[in-house]
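Every number here is computed from the coordinates shown, using simple stated rules; none is lab data. Please read all numbers here as calculations on a predicted model, not as lab measurements. Cβ atoms are built from the backbone, for glycine too; each structure is taken alone.
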Structure P
Amino acid sequence: MEKQEAYQHARKRVEAKLGFYKHLAVYVGVNMLLIIINLLTAPQNLWFQWPLIGWGIGLFFHALSVFAFTGGSAIKERMIEKEMAKEARKKQRP
């Protein structure tokens, strides 16, 4: 059973990383398109940096959640285990 849990945890981590990489690819692609549109239509008025910065902040926090703050799920797992132990103790009482 422990191998299954480890597999599920690893699978969630891989899915989170793939989700971030997809987000990054879309960010790069869309922003390259916005830069091209801006430079071709109104090179004297550069506006492309505003969506680039705004979306970049969101991408930064997405990266933090995937790569830096991964301990949240461990806390959740401990809380679930405590609750399950509590329920098991309640059932054992006469």
Structure Q
Amino acid sequence: MIESLLGDLTVFVLAIFIGYEVISKVPVILHTPLMSGTNAIHGIVIVGAILVLGNAEGVLAQVVGFIAVVLGAINVVGGFMVTDRMLQMFAKKREPGAK
């Protein structure tokens, strides 16, 4: 049990470091387009979190799984909001009275 938890924690910490290094190397101008592209990945993360939550044994695993689903959903909704806002910047502005 402890060995499994330690292995999972090690993978989590390494993922944090790798994610930080990858994102910090991206130019600022590309952050918004990349966010819209990663929404699909976050959707997969939510599905995975729901599957893990369905097989969770124990209260701690259920709480962590629930938090993962909620945070993943917030991330997807925020990503779509940012993408929509970015796309509105490039939309042609309509003149008043024009059809």
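Supply the structure label, taken from P, Q, corresponding to Cα extents along the principal axes in Å with the calculated value 67, 31, 15. Structure Q accounts for this read-out.
Thinking of P, Q, which structure, once distance in nm of label points 7 Å out along Cα→Cβ at positions 11 and 27 is computed, gives back 3.5? Only one of P, Q returns 3.5 for distance in nm of label points 7 Å out along Cα→Cβ at positions 11 and 27, namely Q.
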